[in-house]
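Got some structures for you, see below.
Bear in mind that the values in this text are calculations on the coordinates, not laboratory data. All of these numbers come straight from a predicted model, not from anything done at the bench. Cβ atoms are built from the backbone, for glycine too; each structure is taken alone.
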Structure I
Amino acid sequence: MGDDQSTTSIEDLSALRFRVVTVGGQRRGIKLETIFWSVLSDLAAVRRVKLADIVAECEQTLDEGGNLTARLRYVAAKYLREQLADARERSSLSVVTGQVHACPSPAFALAANRRILAFNPAFLTFVQSRFLGFQASPPAQGLRLAFDVQFAELVGRLKASPGEPQSAGFTIGINEHVTRGRLNAALASLLGQDVILGFILA
């Protein structure tokens with residue numbers, strides 16, 4: 001957001017902050033919590049307008065005797081709610097599944113609890129070629145999949161280098177049978193949990 005909230009304490013964000021904004025040629029003194037000023041600044045940046053324009057818009061939509069600071073808080077909260085809804089839509093399991101299925105090579109999505117959330121037909125073909133006679137319903141039933149590094153460590157590496165895949169080894173096991181290989185890992189955008197996309201290398 002407009003302020004670096006990752007290093008800002010809750011007390012700082014909740015502290016009232018007085019700002020002077022020029023609206024229609026007149027200077028207005030407004031007192032709001034720091035977090036609301038930050039969100040309103042973000043909203044202004046997204047709309048490519050000045051913060052004063054946001055204040056003026058809120059003032060124009062006020063009913064007679066309305067409270068400007070309450071209106072500003074409402075606009076900030078509404079913007080955050082819209083952003084959260086958009087993030088949820090872009091971070092759904094169906095989106096992750098679509099990304100996996102769009103890959104022509106064997107690919108899967110793995111959660112921290114080692115649950116396979118999604119895989120594509122090429123992955124199933126890969127498994128069947130390594131484990132002759134493997135049939136399962138659902139296809140991932142009875143299959144164990146793990147990386148050669150701790151899940152949290154791989155997630156940490158991916159977060160430290162955003163946008164860059166990380167190479168890792170993997171192991172697939174079915175009963176007493178095991179196969180190993182290499183893959184490129186990427187971090188999936190799934191709200192509320194870390195999910196790794198694995199793209200198996202030939």
Structure II
Amino acid sequence: MKDLKVNDLFIIEEKNKKELAENLHDHLGQALAMIRLTLKKIQGNAVFCGLDGEINYALSLTEKCIKYSRDMVTELSPMTLHKFGLGVAIENLIENLQLRHSLKINFDHDKIPDLGENQRIYLYRSISELLINIVKHSKASMASIRFMFNDRALIIKIEDNGIGIKPNQNFGFGLMSVMERINCLNGHFLIKPQPKGTLISIEIPLDPSEHPR
């Protein structure tokens with residue numbers, strides 16, 4: 001097992017994110033829902049007090065806060081990943097990214113094999129970071145994610161048609177964290193410039209004895 005200390009830090013980080021997401025959902029989320037309900041109850045009578053504009057504005061702000069808190073909970077600890085697995089979580093991630101950005105993302109995968117909890121979380125975080133990196137820096141209009149696997153390994157290819165990566169380019173914190181996560185899974189991470197864009201390859205062993213759970 002590689003980099004046990006780094007892996008422990010990632011596990012602690014994910015635990016803290018999950019606890020924070022649960023607290024936001026259980027406390028802030030419920031409080032905002034009650035505020036919205038209360039505002040809607042008095043909305044009909046607000047016109048008689050000349051406060052209908054203020055109430056409508058408060059409702060609008062509350063709705064924005066509810067959406068923001070839900071997005072934050074999803075980013076901290078996506079429920080779809082824990083309930084439905086990696087494939088569904090990535091589909092939701094892609095859908096949300098395509099709604100906010102002019103990037104078309106194709107997701108091609110067979111049935112994803114059973115993965116350990118750390119594998120699912122680390123791969124989700126890695127793919128999320130790589131897609132956000134494409135959105136921020138590549139100027140790409142299209143990207144693709146392909147999942148392939150055999151008896152020994154899961155192979156992931158992420159490709160875009162952007163401006164590519166310069167030779168000997170220094171990687172930022174995001175890419176370094178991806179490399180660390182893949183390394184913790186005893187995997188391999190490779191970035192290869194293409195004639196148009198960039199190809200990223202990730203390979204991790206499927207043998208449960210070869211990666212932390």
Structure III
Amino acid sequence: MTDCLVIGAGAQARYIATTLRLTGERRILGFIDTFDNPSMWGTRVDDVEVLGNLSVLASYPPRSGLAVIAAIADPAGKQSIVDSLERAGYGFFSAVHPRASIAPDVVIGRGCIINAGAVIEMGCHLEDHVIVHAGAVVEHDNHIGRYVNIGPGVATSGRVHLGEGAIIYTGARVVPGRRIGAGAVVGAGAVVLRDIPDGETWGGVPARRLKPE
């Protein structure tokens with residue numbers, strides 16, 4: 001059994017721990033706290049020890065038989081930590097819950113987290129470090145960029161493109177063929193009928209650009 005470290009100690013880390021217990025593919029050496037919260041260090045979360053903050057990685061240098069995964073929801077924060085781990089030479093693995101439904105030809109990159117009840121249909125390509133939450137449906141021929149976070153119950157129709165670092169919040173819907181730009185945010189329950197440019201936040205039914213407060 002391959003050893004692993006989970007970078008993060010919150011909900012995403014707990015999802016991963018559940019997946020790995022069910023699959024039996026990897027042994028979790030511990031969670032790594034990314035919020036520098038000393039009160040967590042040495043405690044156990046879902047029976048996994050929180051080893052400390054990122055400095056603890058010095059005790060777990062890259063080696064054969066050790067892989068890591070970034071259990072971090074925020075795309076920008078996740079990318080910063082992933083970049084440092086890559087420079088240090090760590091290898092990444094993906095955690096796919098056994099009750100997710102994945103078409104045989106789906107391409108899943110490194111470091112992805114796919115939770116229970118997610119459905120990913122034929123022809124889809126998930127780049128590295130994507131999160132697909134419980135109950136989300138990714139229809140045929142979607143392209144999902146790096147660091148995208150797809151919330152619970154989201155539905156993207158066929159041929160949708162989600163740009164790097166986009167966040168699609170709970171229950172949003174995207175009609176066929178739309179493009180969601182890099183770093184864009186789609187609010188919970190929104191229905192996206194048009195393309196969304198990079199970096200913009202949209203919400204509502206139908207979805208429209210939300211002006212910063």
Open item on the list: Given 2.9 as the derived value for distance in nm of label points 7 Å out along Cα→Cβ at positions 40 and 128, which of the supplied structures I, II, III does it correspond to?
Closed with: II
Task: Identity of the structure behind -4000 (criterion: helix-only ellipticity at 222 nm (-39500 (n - 2.57) for each DSSP H run of 4 or more, over all residues; to 500), calculated), options I, II, III - done: III
TODO: Assign the value 156, calculated as volume of the Cα convex hull per residue in Å³, to the correct structure from I, II, III.
DONE: I
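Suppose relative contact order in percent (Cα under 8 Å, 6 or more apart) works out to 20; of I, II, III, which structure was it derived from? Walk me through the intermediate numbers first.
Details: I: 15; II: 20; III: 11.
Going label by label, the one that fits is II.
Using distance in nm of label points 7 Å out along Cα→Cβ at positions 24 and 176 as the calculated read-out, with 8.5 as its value, let me know the right label among I, II, III. Walk me through the numbers on the way to the answer.
Working: I: 8.5; II: 2.5; III: 4.3.
Going label by label, the one that fits is I.
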